[in-house]
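Down below are the structures I want you to see.
A short reminder: the numbers here are calculations on the coordinates, not readings from a lab. Here the structure is a predicted model, which means the values were calculated and not measured. Cβ atoms are built from the backbone, for glycine too; each structure is taken alone.
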Structure P
């Protein structure tokens, strides 16, 4: 198709400019290549479009009819490309953003008014869920993923670092005692996150690569970090997870960070994920730059 369009453009420009040499110069190709394109076009159509002499080209009847249609086609392609280019450069339109539920509610949704002030032409649509979303199938412009990324063809940009903590409320610790060793955890109510292998319902992982396993048990498990956080603040057990979930409660003293004999397992970072096979639109690039500039200001608290 690219060769067809190039051959069509060679023909149209040659007729406009009065010769193949002039068309070749404008299209930055050799005269021989321009002649080859015209020969190929005529061979494919099975007709002569232009009679050639050493000085000029003259249209045949078939060439005149083809020229009219070819000019219209190339003009429409030019208009389509110009429109697509202007849309790609304009920071406007619907931007669909997916993010993990708790992180989205705590740290993405509050940023929406700030982004709107900068880019009032963008309409934001958030989808907050802890399930794995398919960017292409579900038509998201980008998604936020937290943790260590598996090998993927998707394009990732690190937005902010991430830490993990084990914590509990002062009331719970006063009632049940403060664990010091990983082996102490089995005697406590450990609130399990059903989506996380690191802080699951029967085992919690510690150490740099999660190589140290601690058996745990507890009366509550959930697929949402906010639900576990609220239970921990209410004195119902220990919670283990990203510090961003507990940051405000820790700052207010509603939760206390615990120090055990092995460090929590790192969970990586916050990443912006986009499609690998397309250049992000200006609205998507603006949103990611906005997050990359804004989120690290809050990450110190995480």
Structure Q
């Protein structure tokens, strides 16, 4: 296994992922804005989002489709590994290596052959999906185009059994992870959320709500725009009401209200004091 890699003129040192009790951490840029498909079905139609100074365009290939919010679990794993190592004074790199089991167990999926094939498909989508954004760009005239994973490969033994996965993260993503102000710890229970919209809502709520006692609120039209969802607004409202009825988001309570202008709003507040984040072994969520 190579311990260094030259990529686009940069000499990258291999960062070997570690197991153990590592808290799950997410990148706030990815929590705030529509970077991923929320559907389990293949999405090819681009996300074209503009709000104020922020603009994002996400493009997918017909072969693999757009990276999904479930695929983003791999980026959460990567961010968690990098922050944990950095905080311990260890050297990190966007050139990473891990076993499939280490990734799957962290994101609470079993290590079956089916899960491994899904992991490889997710890596393909993360590599083939391209993003152009103004976020964290010093000039409005500057564009940054990247794929979440610049490249990846699997290592096999003589009998074709998987030994490990190597990947190179986008420098845009890696730089955001190294900026401590752009990282938040998330609850392990996030990985048990099965719906794309409720996963997106948790990340948004965690980003904006934080530990504020009185919570936060958004009008539903604004939420619909921020989600990047292909569902029409009417369907989006129906899905939000169903989520409010189920209350699936860990540590937060959701409610619907109508403001004086007649706009329906989603409000959220902490349900209880946040628990310290802990890691668990692999479950059966896929």
(message) If you rank structures P, Q by Rg/Rh (Cα atoms, Kirkwood Rh), which sits at the top with the largest value?
(response) P
(message) Can you rank P, Q by distance in nm of label points 7 Å out along Cα→Cβ at positions 26 and 154 and just name the one with the largest value?
(response) P
(message) Tell me which structure, out of P, Q, gives -9500 once helix-only ellipticity at 222 nm (-39500 (n - 2.57) for each DSSP H run of 4 or more, over all residues; to 500) is calculated.
(response) Q
(request) Identify the structure, out of P, Q, from whose coordinates distance in nm of label points 7 Å out along Cα→Cβ at positions 10 and 122 was calculated to give 2.3. (result) Q
(request) Using relative contact order in percent (Cα under 8 Å, 6 or more apart) as the calculated read-out, with 20 as its value, let me know the right label among P, Q. (result) P
